[in-house]
Structure 1
Amino acid sequence: MHYEGDHIIRPPSEAHSIILQVTVGCSHNRCTFCGTYKEERFRLKDEAIIAEDLAFAARHCRRQRRVFLADGDVLILPQHRLVSLLTAIRAQLPWVNRVSLYANAKAIRAKSIEQLQELKGLGLDRVYLGLESGHDPTLAAINKGADSSAMIAAGQRVRQAGLFLSVTALLGIAGATDSLAHAEATGRVLSAMAPNQIGILTLMLLANTPLHAEAQAGRFCLPDQAGMLRELRVMVEHLNLARGQLMSNHASNYLPINARLPRDKAAVLATIDQALAGAVHLKPEYLRAL
């Protein structure tokens, strides 16, 4: 398989997927906390190279039943290219039963519900959307490129098209000052988006990011471990979903959670309380990673 750039990332649930790189970098690439593609100019990969990778997968990846389309925002592609790509995947990898991708709010809102439904009909199954925060001052501060209303609209559009929606939220992204305001707003926005799956990550400052520079200058302060747990508790407390999965299985998190909402909400809150009281073992710093 042909990969460009220094980083090929994917969600934890795509660990066993065929990673087909369709774009290089991220179409937004301005978030102050993300250093993944800072040195990459966003570009679409040559269709001939993608075709070669598909042919390779057809020969050598017959046991893998999922495809993840990398990099940061494949949905930004013109509709005709996405249609052509999904048609080729279906023709050449007929055993694949799930195709997934990352998307940002701008790219989602640029597609009509009908266009998203067309992609679903061709095999697109799952969209991963990074919310990070539902707190508008925090979204503005981290230069996310969308406010909470735009995030809600994007999430609801994915759901209305019948696609599986997985949304990530980021503990610590508001700093210590706005920690609980961020947590409460994020719980409420997630509830309005009604995702099928919520993934919780914990912020780790990367040296090549503006937010790291802010921290070094004393203008940004991460919550401590207990502060992260309190933030998580408030976020979960304000989550009201008819049905959904809540996960904090990312390597950055102190406390792993895998729960079904609303069934397990009380149990999750109790576990967080036990962790705050020191009765639950937390992941040590040296094992945390991105």
Structure 2
Amino acid sequence: MVRFGPSGNGDLFYEQGFKDSEQAPKWLQSLGLSAYEYSFTLGRFITPQKAEKMRLEAQKHNIKISVHAPYYINFCNLSEQSQENNVKYVLNSLRGVRAMGGDSCVVHVGSTMKLPREEAFTNLEKSFKDFLEVYHDQKLDGTHINPETMGKFSNIGTVDEILEICNWDKNIVPCFDFGHINCLTKGALKTKEDFVKIFEKGIDKIGFDKINNCHIHFSKIKYGEKGEIAHLTFEDDVFGPNYEPFLESIFDLKLNPTIISESKGTQPQDAKTMADYFKSLK
């Protein structure tokens, strides 16, 4: 089943008088949506009591919960303090999504810190694999880590880099952010075939199951010479990518990802637009 939903609540949620994320599952179901990404990006984690309420509401209203780990993670930094923080942030995020009844945690894996890219990636591999030992010791198997493709050239997160990371453990499943990919390729995502090529590369590198169940972020994003500048809405007619060829590729390949809208302020509406278009393809 392909699921659609927003990252966070969006402006419309608050404009309609809702105040708390615990109200989001019922509201999203009323819009015809079935996914929701909860943000830990600023390092604030959920209490056990609120997590249980979210779990019950999500279960009641058929909403699949995912989370986004804090932005402060950088597995390229080998300092003891950085690695301690990396482990803490990701483990807390994984525990949080599990408590809410979800199984996917999106992670920005790191910045090159002006190191040569190959050296930065080697550092990342060492520290990430050290983290995986802790992850397995904590018996978190089955709760997926979703490294995200990134939109700035200074970050680790090209499609090839993310696919390589996904080969390090059976529980690592990609998060394809197609707005970010479009930034790094200077607007190259235009046709259905452009998206198909990415998915087919993934199937070849990490297998159909991981691509079939991948996590996806989708939005239009303004970009410049260094990559990503700002998230936009579907109303923008300058920057891409467009959702129609993307969804047609999903439909043709018979994939079943969770698709999260990261549009600026209009996440629920744009998620609904995608859900409706996808239904029209059947």
Structure 3
Amino acid sequence: MDEMARYKVGRRVSWLTIIGNILLAAVKAVVGVLSGSSVLIADAVHSLSDVATTVVVLFALRIAKTPPDAEHPYGHGRAESIGAKVLAVMLVLMGLSIGGTAVRQLFVGTYTIPGQMAIWAVLLSIVVKEAMYRYSMAVGQRINSTALIADALEHRSDAMSSVASLIGVVGARLGYPVCDPLAAVVVSAFIVRMGAGIFLESSHELMDAQVHGALAAEVEMHASSVPGVEHVDEVRIRKYGAYHFVDMKLSVDRDLTVWEGHAIASQVKSKLQNSVPTVGDVLVHIDPYPDHHDLGGSGS
């Protein structure tokens, strides 16, 4: 899938979630005010903030689709990682704000008992946000979008925080009004934890952290299957936006000509790009086989 197609798919998902979050935030805010539920109002703020975070995702996707240029020969895919980091900071700040308000309410001791309609509003939030999470995550994984996946995780944090909201509302109605602000504190903790996780994950990508696991094994397997490759000496993989860039060292027969060695490297590159959809570019370094260290130091 090319960058323009990825952008169109991501834009469609983002706009759907923006509209959904605006409607959901409005419902929770109105019900929260009418029923006197502080945790529901906090949850409404959380949903409204999702609009801002999704706008960040849209902006990041728009930049990421820009083709490579002289200043950015690898493209602009890292814009998605930057967008995810901005989203993470916004989440942490929002969580701290909600938590601070709830803690102040606990110290003051001004509790309210939410009305019954608050329960229905929270149940609606749980269902809608979980649906948003599943949809955004499925599309984010399909187009390999860091920013969209981060936004999906944010939807999941909202669904989890709504569960905490439900517990708080029900607890308050059962005669424990302190449950409402306590649940708001739990909601804020969910938000901060999710923001910190997204921040750390996006930082790994921006720092070119090595990609391990199934992808690395698949790359090595395909490279080894190319005729003429005697040994895969080293594989380095880094994520760059939607794609992975591979640097590898291969050993080939030392008696081959430069042209023959180059032909093998070209075949390895083509094999990886055709077999692994997320591989964007491959840089292959050719070593002689066997060389002096393979012969236990007896060679030159």
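What follows is calculated from the coordinates using simple rules that are stated; it is not laboratory data. If you're wondering where the values come from, they're calculated on a predicted model, not measured in any experiment. Cβ atoms are built from the backbone, for glycine too; each structure is taken alone.
Miscellaneous remarks
- Origin of the derived value -14000 (helix-only ellipticity at 222 nm (-39500 (n - 2.57) for each DSSP H run of 4 or more, over all residues; to 500); candidates 1, 2, 3): 2
- Once mean count of other Cβ atoms within 10 Å over residues 78-85 is computed for every structure in 1, 2, 3, the highest value turns out to be that of 3.
- Rg and Dmax of the Cα atoms in Å, for residues 30-69 alone derived as 14.7, 40 - corresponding label from 1, 2, 3: 1
- Of the structures 1, 2, 3, the one that 52 was derived from, the read-out being percent of Cα pairs over 14 Å apart, for residues 54-93 alone: 1
- Winner on Rg/Rh (Cα atoms, Kirkwood Rh) once structures 1, 2, 3 are ranked, highest first: 3
- Here Cα Rg over 2.2 N^0.38 Å, for residues 126-173 alone is compared for structures 1, 2, 3. The highest value is that of 3.
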